[in-house]
Structure P
Amino acid sequence: MAISPLTQTEIEAALAQLPGWSLRADGLALCKTFTFADFSEAFAFMTRTAIAAEKADHHPEWFNVYNRVDVTLTTHDAGGISQRDSAMATMMERFAA
């Protein structure tokens with residue numbers, strides 16, 4: 001089953017619901033930097049996300065240094081941003097709260 005990319009209007013609507021998220025310069029990914037109190041909190045966030053990502057079969061691109069987790073979400077099969085990315089970002093917001 002093909003995964004469709006979101007339209008520009010759908011991307012803008014998703015970003016309006018995702019505080020702190022932005023569109024990557026090429027318009028093909030959602031990005032955010034999460035900052036936590038310490039490494040343990042950052043790692044716990046990544047662990048919760050990893051378990052959910054595996055179940056969803058949709059995995060973030062991320063980079064962690066101490067209390068910071070830089071996240072990039074894109075759907076390679078769609079050639080850009082899909083509903084999977086919006087859903088993953090929403091889930092990550094819940095996990096970070």
Structure Q
Amino acid sequence: MSTYILAFRNDPTRTPTPEQEQLWVDWFAELGERVTDFGNRVGQAVMLGDNPAAPDRLSGYVAVEADDLDAAVKLASGCPGLTYGGRVEVGEPVPMS
């Protein structure tokens with residue numbers, strides 16, 4: 001198993017409803033022991049790069065264990081944020097050498 005980071009991106013002005021918050025609780029329960037680091041929500045964020053005016057910003061992250069990148073993407077596909085316009089970026093950390 002390898003570790004993968006799921007980086008959540010969403011509209012920074014969005015306020016989740018209680019129902020949407022519950023969907024996150026349910027999803028994390030479904031992921032269970034595959035979560036190795038519950039990460040954090042992200043408050044203020046600044047985007048740098050080619051398109052700093054992109055409509056979404058980093059809103060949180062979590063680390064999960066999966067057999068491979070495809071399995072990590074499958075886990076990420078259940079992210080509740082995807083149902084209301086959010087995005088998830090899935091990546092495998094590369095150890096520093």
Structure R
Amino acid sequence: MTALHALDAAALATLYRRGELSPVEATRAVIERVECLEPTLHATWGFDPDSALAAAAESEERHRRGRPLSALDGVPAMLKENIGTRGWPKPLGCAAVE
């Protein structure tokens with residue numbers, strides 16, 4: 001079986017729709033993978049597991065009610081730091097601030 005953190009968005013959406021997996025479970029798997037690899041890769045900036053889990057819990061509730069926001073509601077995602085995100089400063093050296 002494919003590890004949860006390695007499932008693509010379509011597979012996650014299908015599992016959510018079937019009730020076989022929750023956004024919280026998928027998000028926890030991704031967080032665990034990031035925390036495992038980050039000390040070596042140094043690839044994340046502004047990593048916020050608590051906010052990710054809170055958003056996943058909200059998504060999970062929408063799925064339980066049968067009212068997801070979209071087919072991809074609850075699929076974990078990470079944004080490159082050069083994509084402006086409300087409430088998050090852009091890092092120095094990023095082309096977005098030059």
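FYI, it's all coordinate maths here, none of it is from the lab. Model, not experiment: these values are computed from the prediction.
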Determine which structure produced the value 29 for relative contact order in percent (Cα under 8 Å, 6 or more apart), calculated from the coordinates; the candidates are P, Q, R. R
When P(r) over Cα pairs in 5 Å bins from 0, in percent is computed for each of P, Q, R, which one produces 3, 12, 23, 25, 18, 13, 6, 1, 0? Q
